[in-house]
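Just so it is clear, none of the values below were taken in a lab; they were calculated from the coordinates. Since the model is a prediction, treat every value here as computed from it, not as a measurement. Cβ atoms are built from the backbone, for glycine too; each structure is taken alone.
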Structure 1
């Protein structure tokens with residue numbers, strides 16, 4: 001497929017990370033040009049080659065549809081140079097640190113990376129007159145929600161430094177959007193991304209000890225770690241373990257593409273032919289303008305024990321567990337009301353917990 005002049009260009013920060021890399025793939029498949037930025041502090045440069053393998057068909061006739069810059073998002077001068085090098089239609093901002101537990105011991109780093117990085121990015125965007133931003137936020141801003149499923153109008157009450165940096169970024173971007181007059185900002189609060197691309201070429205590969213549940217499960221199943229610690233079996237839930245809303249990373253990536261498309265007034269696929277009118281495509285119900293806040297989740301709560309049981313059933317692999325005390329900052333139960341994303345974007349999660357476990361295990365099994 002040859003890219004038409006109508007093709008839109010999206011800058012993705014944190015682009016070689018778990019969610020970022022899957023979103024890059026979905027953007028390429030939807031017809032966008034993508035400019036990737038990542039400082040590789042928690043990912044590998046080889047992810048770029050894996051993305052190129054997945055999207056080979058889309059890059060064959062136009063390799064320039066994909067570009068990569070090893071830039072730290074806090075480096076506003078480097079970002080300004082990149083944004084000045086060609087027209088950028090919108091930015092999807094993933095770059096940042098994301099481990100709840102680690103954020104307690106490394107709070108200054110979290111503020112510097114997450115808040116400082118977001119401010120540097122918007123400074124560079126303002127100079128380049130780029131006014132569309134999709135921000136990777138988190139359901140952790142809700143804390144222990146008073147009622148479930150949690151909607152976007154629920155009070156925010158963070159319980160850890162990571163969540164606090166996300167909430168502060170949301171507040172800053174709200175002010176930035178309103179100050180610009182014609183800015184478009186989408187704050188995407190997503191729940192627990194898991195799974196991997198069905199090709200098993202990209203997935204979640206944290207450096208060191210995993211901070212999220214699914215990669216720990218897969219590493220235990222692979223014999224890399226002896227057992228999975230379950231932090232708390234005394235929560236007021238149906239089996240005593242924490243309940244979360246797990247969403248397949250590919251569903252989440254599609255949600256980012258749908259959000260950017262809605263900001264641009266397009267369908268889910270970028271217009272790649274002058275003969276195709278946006279109104280004829282199966283796409284967003286509305287064009288997003290100003291500030292939008294949306295949850296991305298399945299709307300279904302799954303306990304830690306239920307996820308482990310499903311993983312063992314689907315993969316045939318045993319996952320030994322150890323009981324451990326509750327972790328600081330964890331809440332008992334949190335799952336989404338994703339109706340707003342469905343109403344505005346015609347988006348909903350389609351993948352099952354079984355497929356999340358299956359794809360995560362296929363990815364883990366492909367690793368050396």
Structure 2
């Protein structure tokens with residue numbers, strides 16, 4: 001890859017803006033980012049990890065409406081502040097009982113407790129308006145096999161995909177830029193050694209390498225960041241090596257050497273700023289790859305662990321519904337993965353055209 005270092009930033013942005021597909025992808029990414037930040041405010045279930053289990057409502061179809069009798073907990077948790085709810089959610093202060101009917105009879109509240117489709121049980125409690133309330137909820141995307149709201153878990157799962165993508169790309173850029181620039185600038189034995197290491201890592205199947213790193217580090221949220229990041233740096237290093245090999249012979253680099261500037265300053269102040277175009281395109285592509293890898297790891301059970309929501313984990317928990325009358329319970333997180341990955345590829349393609357990054 002190569003890039004014209006003299007393209008003005010303003011004109012590059014103008015070309016990017018004229019690319020309708022790239023702008024659509026950027027808008028989708030920004031919307032997803034906003035939804036991730038405000039997930040606990042947008043989600044109908046604002047409990048931590050959207051983990052409100054109502055097992056009677058397992059596998060409900062999209063659009064299902066349900067009436068609840070809410071009973072205040074004997075020892076309700078304190079109300080969470082704005083920042084804490086934004087980050088962690090807010091624990092429920094009510095117990096949710098699904099009901100089919102209710103009426104007040106004297107000082108008692110008589111209701112039919114929902115047990116299964118077409119099955120209910122008559123119950124009664126002493127009526128206390130300060131500790132009881134009747135409410136109706138709508139599950140826009142249905143419920144999973146544990147009776148949890150799919151829409152809420154989809155919104156909160158957005159954080160996992162964006163976090164894994166962002167941190168994994170950061171790790172891959174740090175390693176890739178460091179090794180690629182060192183190999184390309186110094187050449188000789190240094191280039192041969194780094195190139196050998198790059199080729200060894202490149203020869204290992206990506207999924208196998210991710211599995212190996214994950215097994216070594218253990219299952220979990222943070223381990224996925226490292227595992228995915230340590231597999232994406234190779235493409236960055238290979239691209240940067242070729243870029244730096246061509247730029248190190250340029251006249252301005254020779255002039256910097258003649259002025260006695262250090263190698264580190266020449267690399268980071270004079271060479272790297274001129275290869276940011278290919279790096280940005282690769283970052284967008286690697287972000288999409290990281291999202292797919294995280295979803296795959298979570299689906300296979302070695303990534304994010306329940307009850308923390310992840311789009312891949314949601315597919316795993318609901319994929320058996322694909323062969324039933326409710327396939328959308330598993331297809332919805334799949335569509336979310338597909339849409340976000342497509343958005344990053346569209347942005348990457350727009351950046352390549354706007355910055356005049358081309359193969360070579």
Structure 3
């Protein structure tokens with residue numbers, strides 16, 4: 001009989017499927033609908049272009065978040081440490097995967113602990129919001145934060161994934177009130193994050209009114225977790241249900257624009273289908289303070305090329321800034337050089 005818990009096995013399954021299968025949905029990120037107007041005569045030097053800033057009080061050199069991916073099984077610790085070392089080397093930020101497994105079994109906490117190799121980064125803890133309806137409360141959230149010495153806590157919103165997952169938590173009634181209780185009691189900022197289907201403007205407004213201090217719109221365009229769960233499904237019928245949602249979700253760019261209009265001034269993260277530094281530049285121009293990537297960096301972690309991948313993203317971003325005449329990210333945000341393509 002295996003001594004691996006169902007939660008640990010699910011974490012291993014998720015990593016293996018993301019690395020080995022096509023888990024993209026059929027929705028594009030929406031950034032392809034936007035284009036920059038080139039500045040033929042930028043009044044600055046490329047060497048002077050800067051992409052640093054801050055998010056929730058912690059500085060970064062690159063506006064890139066290594067999005068929450070993994071942890072929760074002993075053999076996944078290497079991935080998180082590889083990602084964290086790269087974040088420290090390049091000045092990116094990082095979120096760990098759901099820490100539920102480590103709250104269930106403290107022996108697994110080591111798979112999330114990366115502060116020793118990344119003392120200077122913005123680091124975000126992570127729990128599923130649905131767990132607040134299954135007995136988890138403020139104490140569990142504090143334990144997740146303390147476990148990794150985090151600067152904030154992500155509560156991820158993955159209703160569709162839970163619904164198509166055989167072991168999913170589908171009791172979501174009354175959850176907003178529990179999120180509010182956590183937001184009021186926690187000593188660090190609370191971040192609400194979708195997992196790949198986007199957040200609407202009205203929902204963002206409800207979350208911010210409940211005390212959430214930042215939002216990761218995590219729209220459609222990248223990994224589709226219904227497609228991931230399709231590969232884990234125990235029957236043909238369950239696979240058919242998950243497969244039906246391949247086209248589900250708000251494109252990341254659309255969600256970002258809608259959420260920014262609904263909650264002006266709230267720090268935003270854009271993730272979902274970001275593939276290069278030009279996409280990052282577009283996301284910043286549309287109002288994101290940080291831009292998250294997961295799948296491409298998970299793959300890079302397998303070959304120890306995360307630093308190279310992040311460096312390439314950062315250089316591409318800076319060249320995009322230079323080519324539109326934006327010496328700093330603040331000048332890139334709301335630049336009239338970004339225009340929606342005619343449809």
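Structures compared: 1, 2, 3; top value of distance in nm of label points 7 Å out along Cα→Cβ at positions 94 and 198, i.e. the largest, recorded for 2. Out of 1, 2, 3, which one gives 0.30 for FRET efficiency 1/(1 + (r/R0)^6) of positions 86 and 182 (r between Cβ atoms, R0 = 35 Å, to 0.05) as computed from the coordinates? The structure behind it is 2.
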